[in-house]
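What follows is a set of structures to go through.
Every number here is computed from the coordinates shown, using simple stated rules; none is lab data. Since this is a predicted model, take the numbers as computed values, not measurements. Cβ atoms are built from the backbone, for glycine too; each structure is taken alone.
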Structure I
Amino acid sequence: MSTTDSRDLDLLAQLARARGEIASQIGRRIVGQHAVVDNMIAAILAGGHVLLVGVPGLAKTLLIQTIAQALDMEFSRIQFTPDLMPSDITGTELLEEDHGTGRRAFVFAKGPVFGNIVLADEINRAPPKTQAALLQAMQERTVTVSGKTYTLPNPFFVLATQNPIEQEGTYHLPEAQLDRFMFELRIGYPTMEEEEAIVATTTGVAGGEITPVMSADQLREMMALVRRLPAPPSLVRYAVGLARATRPKEPEASPAVRKYVAFGAGPRAGQNLVLAAKARAAMDGRSVPDLEDVDAVAFSVLRHRVVLNFQAEAEGVGIETILALGGRGRLLGLLEAR
């Protein structure tokens, strides 16, 4: 972007202000979790989907609902269950009769996926056939029913939640579906002070009304702005190097990656690293992303795209250990010395 492009510079300043206002609105209901909120806003600005992982009771669903209200988006919620069918998500054709003419015709009734922000609650509770119904929607922004293709609203985001501790009655998300999420974000337990604030605010008089900060049209404009930001060749090289370093057969891989990783991240990881870095820069009002922006999103982009082998499982080696960042363009495992 040229430094003389005053329109884009004005938009950057507006976005930086809006980011603070959105965070302030979310803070009226959500205590703490500032890094998670920032990353979710960055993913939305970059046009990406988010998988939110955390134990029950950490306000994952409330956070997504609040973001939808702060952005003034059309919100849909899908509660995933083992008996959920694909048509329950995408919609179905219904036979309707025209009372004036008596003629009957099939009319498409849109499912809950036709929203700007779609909450896929406990996504791993649905069987694979139903999970697969989201694949086309997440990637193509369309759904096909009875041979007809319908375009989803723009913007369109899937923000999914997953419970990591309950495995009974759940179905593992396939790698093909995981790869369609820009980020996997982990929500941890609050601090003592945060938990006291949560208990105090949620056991009193209900409040916390959310004032919309940004409309759909404004968000589309900001998303286009993020795409226009330039990515320096050094940043692209760095992002690609990080993705390649997760692949055990690449020369960039560390000994720990070669030892413990079965499959590394694909090219979509590099794309998401660059897009997310641009979004973070735009949120700060900066016109050019830097390497620190890539580092800030690397764990969230890479951790669900790396598949560990049996040896890693047997030795109790986790993704976070192997993806310990160090140096430029490399992933250094903490256990390399073994």
Structure II
Amino acid sequence: MTLLKYAFAALTLLVPTLAAADDFAAWEDRNQFDCNGPFEHFSPADVKEKDGWRFEHTGGTVKVRRIKPRAGKKAVLGLLAGIKDLEPETKAMLDTFLANFEKADVDAIVIGGDTSSEPDVLDQILEYLARATTRPLLVVAGNMERGAALNYAILKQRKAGALHMLNLDLIRRYDGDGVDVLGLGGYHDKAYLHVAAACIYKDKDLEALERAAAAADDVTVLLTHGPPRQKGQKALDYVPGADNVGDVRLTALIQKAKIPFGISGHILEAAARGTDLSGNVLAQKKNHPSLYVNQGSANPLPWKLNDGTTSYGLAALMTFDGKNASYEVIRGPKPAAKAAPETINE
């Protein structure tokens, strides 16, 4: 057997392929009740083009490219999480962050969980995002959404024409130009689920991620809601009074699969920073060979952070330059104080 045949046989074992021809609509329908889809594929690719983007779906992987290639070699992601509602203040904050992403010419926008626990609000938020940008939207569930409800909400937007909204609970690998994003929906600890039937990921979902990482052809970034287990009070998983609460299985997976980058926005107190895998804080706007970012909550409600500052809405940019990555935190402005009501002298 030639080396080429050996390589093909190894790839076949790594990435299962469905025997029959398929299309992505059938794939979504078949996996609509799953928190995380299987990492298997169909052939030939289901190809769609919309608003300057080309989407090649093969089930567990989607290859996304600009129809008109971008200048330069850096890939940029805009990071959001914890939107929670679509009140006027939240909508204004999202507009601010989306304008920053547009200016940075991001290749995709991450929606990293805790979008909403209410199905009608979830629909409103996803519809708003789908209309507000034509850039790929990579969505995963947090500990706030029911997996099937999120799948259905995304499917409704896609059927309405939002082909750029991509469900990274079902699609396990986003094959971008310069970076591959591996998606894992849900959370690891049942005690912190906000609603019944919210998504808990299982060992088989981590095994599928390991296969997805092995199939990547660019640097990989792991998109999860909750962080890996780290150490210390400056880590992405540190909660005062509870210590480090990240998932040890994620840390083990990252080490085993050699995934150098990660995104996880769940621990709101630990937001607005990037670290190495151990939990040591890394400087913004500088390249690092390994980097894990907590983008925090985009919601404008005040939240006290572990660094002593207060968040009034957070987002981030993550830039991939070859085998290195950098990050930049975007802080929403503090709301203006409301004027006291005037008194009337009689």
Given 0.85 for FRET efficiency 1/(1 + (r/R0)^6) of positions 28 and 276 (r between Cβ atoms, R0 = 35 Å, to 0.05), calculated: source structure among I, II: I
Comparing structures I, II by relative contact order in percent (Cα under 8 Å, 6 or more apart), which one has the largest value? I
At a computed -8000 (helix-only ellipticity at 222 nm (-39500 (n - 2.57) for each DSSP H run of 4 or more, over all residues; to 500)), which of I, II: II
Ranked by FRET efficiency 1/(1 + (r/R0)^6) of positions 188 and 212 (r between Cβ atoms, R0 = 35 Å, to 0.05), which of I, II sits at the highest value? II
Upon calculation of Rg and Dmax of the Cα atoms in Å, for residues 76-171 alone from the atomic coordinates, which of the structures I, II produces 12.1, 34? II
Quick check: 21.4, 80 is what I get for Rg and Dmax of the Cα atoms in Å, calculated from one of I, II. Which structure matches? I
